[in-house]
Each structure stands twice: as C-alpha cells, then as structure tokens.
Structure P
Amino acid sequence: MRIRIERVWGWVRAAGRGYSIMELMVTVAVISALGSLLLPALSRARAQTRQAQCLSSLRQLGLACALYWDDYQQRAFRYRTGKHRDGVIYWFGWLQDGREGERAFDPAAGALQAYLTPSTVGLCPSLRYASSAFKLKASGPAWGFGYNLNLSAPPASPAIDLSLVADPSRLGVFADSAQINTFQLPATPERPLLEEFYYVHQDEPTVHFRHEEKAQLVFADGHASGERLRLEAQDLRLPAARVGRLPAEKLILQPGRGSSR
C-alpha cells in the first residue's frame, strides 16, 4: 500500500493520520506569536488613521479661517458673540444653558460654518467620548478643537487685525482641545473628568495631547504640526488624560510693522 505524505506547518505526517497534541500546541503557539506581533501594528495603524483624520479637520478649519479673514478684512472673530435665546453663541456654534450632558447644540450659528463641509469637521475621532473618564457638555459630541483665545478681542475693543501679525507661520489658531473638569457634576474634585473645551491659551491647561502624547495645531498661514506634551505643562489632576498647555510662543500675538500695539 502506498502512503501519501503531506507537509503541514513544517511537520511531515502520513495521510489519514490526525494531528498529535504536540502538533496542535505548536500550531497554536505560532498563531499566538503572529497575533502578538500583528496587534500592536494594527493598533498603531488605527491611531495613525485617526490622527490623519484629525489633521485633515484642522487644515479645513485653517482654510475656513483664511476665507473668513478674506471676507472680513483680516479681522479675527471672537470666541463668544453673546447670548441668544436660552444659550450662548460661541465661535463654533450655539450652546444651550442648562445641565451638563443635556444641553442642545447647533453648529449653524458658528463663525466658520458657512465655510465648512462636512459638518463633522469639528469632531476628532481620537477624543474618546465613550470613556468612563469623559463627561459631555452638550447632549452629544459637539466640538473637539479649541480656538486661540488671544485672537478674541474684548467686547468693547476692535477685532484683532491679522494683517498686522509679524509671522503668521508662528501663530497657532486651532488645536486639539479638552479640559479636566472638577466643578460641574458628575465631575467633582474627588472624581475629575475629561470634557470638550473650546479655546486654548498659554496660561491654561486646555490642550489635549491625544495623539500619542502629541497635540496637533494649525497656524495662521495654514500649515499644521504636532507638539509634544511637556511634563511641566501637564494637568496632573488626571494624568492619563494627557491635558496640558502649549508653549506661549505658539499662541501669543507678535505684531509686525505698522502695528500700534
């Protein structure tokens, strides 16, 4: 009788004979080893995809800003416009007053909405809304980026003139943003929670370094880059959230020639 020989996973066996326990154990071990090698790579690939989507949104915001400035004689919009109905109009839209996590939100009232498509451009896929350490401000996800508060003139002052900025390539306009809340339920001092936040400033920890401990920001000239979290600038009330401050030179206005400031 002729016996047919087959090679399986490097083992030689006679046709019709089942696998031995040793063969099965080796096969399982090989598959497990391959899985342990592939899973981190897949995780990094997903993170890089989310980071790319976020960067695309920031660049769209930068372009929308440039179009707005062209239409309004290079004047920057304010962070907050004022009260409307039972809420407030901010640069990103109208947010109702009321309980945290239950407030209505309408992006149509935002300063840049006429220049933005699609409407989801304000959301970052790396902001983990489903986390137990996260609290909503509106009834659902609203906005994931912060506006440079230095560009928002006080209510009684003229709007900031961007044409007088010395070097637009060094002035950050939008960045990944969030803050640690300890004062609005369900957050407490004993249970700090991460939440959306809508402006960034060199003196406040409201920048979210959510892309492998980097925050992405777009500058007034339209280019975007990442900034690494510095330990001395981190909000240590919730270290795992990776919230902190950007260096002042990324956000402070530096007037150029022709400025009286």
Structure Q
Amino acid sequence: MTNFKYRSALITGASSGIGKAFAYELAKKGVNLVITARSENKLSQMAEDLQSKFKIQARYIVADLSDLRSPKFIYQEIKKLGLTIDLLINNAGIGKWTNFLDQSLETYQSMLHLNINSLLSLTHLFLPEMLQNNNGGIVNIASTGALQPCPYIAVYCASKSFVLNFSESLYGEYADRGIVVTCICPGNTDTGFQASANANTAGMKYESPEEVAKQSLDALLRKKNNKIIGFDNVLQSLIPRLLPRKTVINIVKNMMDKKVNG
C-alpha cells in the first residue's frame, strides 16, 4: 500500500481491459473501489479477488451505461452505500470500424449514449461532492482517434473528440479548485476492443492495459490535462498539426480503407 492521494474510486467498464487494469493498479495503492460493468459474474469474481489480495473494500454495481438511466442509478446506489467517490475513472466505451451506412442509426445512438452522455452524466453527478471536499480526480479515457478526422471510424472518433475537449475544458474550469481532470488518449491496446469493433489489426503494435493504467495515474498525479500513451502515438499526433486538414483526411482514409474494406 502507498500514500496515494485518492481513497475511493468509481471505475466504469471495469470488468476487462483498461478498466480492470485500473482496478488492480488502484487496489495496490490501497484505494477502495466501486466497479461497474454489465457482467455481474465478472464483477463479483473481481470484487472478491481484489478484496482478498489487497485487503480493500471492493463493491460492484451491475449497469449498462448505454442506457441513459444508468448514471443516476449508479450514483444513487453509491449514496445508499454511504460512500464518497473522490476519483472517477470514466473508461467505458465502444466503437465500430465500418463504412458509416453499414451500421444502424440505433447502433450509433447507443454508442453515443455510452461514450458521451454517460461520461458527461457521471461527471455532473460526482463533481459537486468533489468540489465540496476540495479534492477530486477525474480520468476520462478518449483515444488517439480524438486527435484527427477518422474515415471509417467516424462516430467513434467524433465521440472521443468530445471526450478530449470536454475534459480539457473542465480542467481549465476546476484545476484551481482542487479538481484534476485528465484525459487519456491511448492508441491500440490489447483489450479485445479491436475484435469487438470488427477491426483488421494485422501488423499493429499494442500497449498493455496495465501500462495504460499506470501511465494514466501518473499523469493524473502530475496534474496533466492530457496524456497520449506511447511514443509512436505522440509522434503521430503531430501530423494533424503539421499537414493540411484535407491531407490528413486522405492519409487516414487510405490507411483505414485497407483495414475495413480489405
């Protein structure tokens, strides 16, 4: 256990991937956890394992954050437990690599509910208590796709652009009031996300979820407004700043067309 600034954390999308890595990294630091995802079986096993290994309190709440009612439900359940959250990890998200019209409007609306509306709602619900206590941290998981236009991943990347701009705007509003809002932009991460996104990932390099979680918490403690994970991704993030916008669109289009359409 270490002397970590935050004592209790809520993690969304916690049953696998980056969310699960956050849970174990924070548990090592003695942070009590509330973990949430859709799978009760995975969450219950995780909570039991976290408590056994790290001697912390680990509660879980089963919720589907693509349902607009879920953020308020999670908040109310935490209040019923008498818990205070001083670290919010907005990790849950989903995406599709596809031609825009190959997915239904309902699919995109569900994606936006999860990637944007639930993140916004949870932030709005838990931020007031953080301000009241003059202490709080919010980590929002975006993507390197937030940094540029992304043909064939249009809705996902647009949603992550919202997360980046929203997070940095809140950083500007609340950093001098004791609240740090850090936006994380991972690239390809070994989480199974690409498989669920129907992505052709042959030849791609991956970061581990554990490395993403460690670097994210380090960025939070250093009070950074954002963190791009991976040196190659940092270099790639410079391209949209150096080249004309239309050129960037065409570069990404040509790269993604091969992966989506073969």
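Since every read-out is calculated from the coordinates, none of them should be taken as a lab result. Note that the structure is a prediction, hence the values are computed from the model and not measured. Cβ atoms are built from the backbone, for glycine too; each structure is taken alone.
Compute mean projected area of the Cα convex hull in nm² for each of P, Q and report the one that scores greatest.
Checked P, Q; max of mean projected area of the Cα convex hull in nm² sits with P.
One of P, Q was used to compute mean count of other Cβ atoms within 10 Å over residues 163-170, and the result was 18.4. Which label is that?
Structure Q accounts for this read-out.
Out of P, Q, choose the structure whose coordinates give helix-only ellipticity at 222 nm (-39500 (n - 2.57) for each DSSP H run of 4 or more, over all residues; to 500) equal to -15000 when calculated.
Among P, Q, the structure yielding -15000 for helix-only ellipticity at 222 nm (-39500 (n - 2.57) for each DSSP H run of 4 or more, over all residues; to 500) is Q.
Thinking of P, Q, which structure, once semi-axes √(5λ) of the Cα gyration tensor in Å, for residues 171-234 alone is computed, gives back 28, 11, 10?
Q
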